[in-house]
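Input: structures, listed below.
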Structure 1
Amino acid sequence: MNLTYKLNNILFLDIETVPQEENWGNVSEEIKLLFEAKTKYQRKEEFTAEEFYEKAGIWAEFGKIICISVGYFVIIDNKKQLRVTSFYGDDEHQLLSDFKILLDNHFAKKTHILCAHNGKEFDFPFIARRMIVHQIELPKNLNLFGKKPWEVPHIDTLELWKFGDYKHYTSLKLLTSILGIPSPKDDIDGSEVSKVFYQEKNIERIVTYCEKDTIAVAQILLRFNNEPLLSKENIVSV
């Protein structure tokens, strides 16, 4: 594709989300009614709102972020190194605040770009909406008000792969498979995150999964630009 972006100006990211409450019984009556109305089209007559609540994590109004993993390139001895770190836990306000500090202090220039798979439809708006809920001022690269499409500092690897075909959806798992990139879905997938978080209480497992997704997005962008993939030695947790 001959992408013109400098890799060290890109922050790769992925988020993991869960329903705000562990089970339907803990949801307030008002939110139950609002969730029922919001999901009526998706549920049709196949599921009740209660049965559908396990999917609540896909909506920022009914879900919350439990992990944001990020990756960024540095050059060490003329070799690319991807450094990966995560913000995670049950305190969503804290992890969003910490993520904002990273953006404000290190990725706030006009040349800086955020990159995710399906990020424009999910990750970026979800983060922005949850920040507003928590009364956290939006970082510059998430505040899109008044910006023209070409001024938005976001790359979406799903959008790049579509090549203008808006009917086409390709999962991260499928795209990594056909491009010869190690699969990030070798342990759990998105549908299992809520169970691992609430029932197993294993946030470390979720963080590992989220970081693998972030690494996969970086690898995909390298492949799109016909550059060599990173070896394990060049991927470092910080």
Structure 2
Amino acid sequence: MTLMAHLRWGMLTVLLCAVGTFAGDKKDPKPPAVQMVDSGSFGVFVRGQRVVTESFSVQQDNGVSIVKSHLQETANSTGPGQKSDLQMTGSGELVRYDWSDGNSSLVVTPKDEFLLERITTGSSSKPAEQPFLMPNTSAILDNNFFIHREVLAWRYLATNCHTDNGTLKCQQGPVEFGVLVPQDRTSMRVRMELGAREKVTIRGTERELLRLNLKGENFSWALWVDDKDHFKLMRVQIADDNTEVVRD
């Protein structure tokens, strides 16, 4: 399978035209209307103790990328947890983002080429509205949802990297993205940059993975993706918070 095909199932099809292919690979057949891109779960560990499990799925349905996630706290396995549903078009435009925790909910949709967030709380039946002067191609990077970090990594790889004699090469220096954090009702700029291939232990097995560095004004995260398996996110380390995220 070509590198383009690896990324296509993980990111928006139109963005992939800039990604090169491996020499000698065969052309992939036309995909079905509904394609499962990724599914599984992440374990979130703080100081070595599992505190949250994130179950997720990523699929494409007739040109729309659908990213769903459910967070469940280990200490509250019977509660509703948090749910999110992110939908994007093939050209990277936001269709809709929904979040809920059983008490409050929010929806982000495009409005006049910008973004509008509507927040509903248990104490109010009328949603509060907050506009954001951001293009509808801005990334959603909501709190606690690590699958959103995988999607951002795919976007970075698809738009800023290519292959040269079978080797992945990316733009020199960090690439900046404008992102919306709906639960915080705020926007920010983040930067992503390609690191080196590193040996990382996943569930007791050493693997060689590709490192990406994700940074913002007040945080610095290390992400490891598997370039031999559709660039899936395998591990996240947040050193400042003694937090590690590992794919189950």
### Query
Given that distance in nm of label points 7 Å out along Cα→Cβ at positions 122 and 138, derived from a single structure, equals 2.9, which label among 1, 2 identifies that structure?
2
#### Entry: Source structure (of 1, 2) for helix-only ellipticity at 222 nm (-39500 (n - 2.57) for each DSSP H run of 4 or more, over all residues; to 500), computed value -9500
1
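Which one of 1, 2 has log10 I(q)/I(0) by the Debye sum over Cα atoms at q = 0.29 Å⁻¹, for residues 74-129 alone, as calculated from the coordinates, equal to -1.29?
Values: 1: -1.29; 2: -1.13.
So the calculation was done on 1.
Looking just at relative contact order in percent (Cα under 8 Å, 6 or more apart), which of the labels 1, 2 belongs to the structure with the highest value?
Numbers: 1: 28; 2: 17.
Largest one: structure 1.
Every read-out reported here was derived from the displayed coordinates using simple, explicitly stated rules and does not represent laboratory data. None of the values given here were measured: they were computed from a predicted structure. Cβ atoms are built from the backbone, for glycine too; each structure is taken alone.
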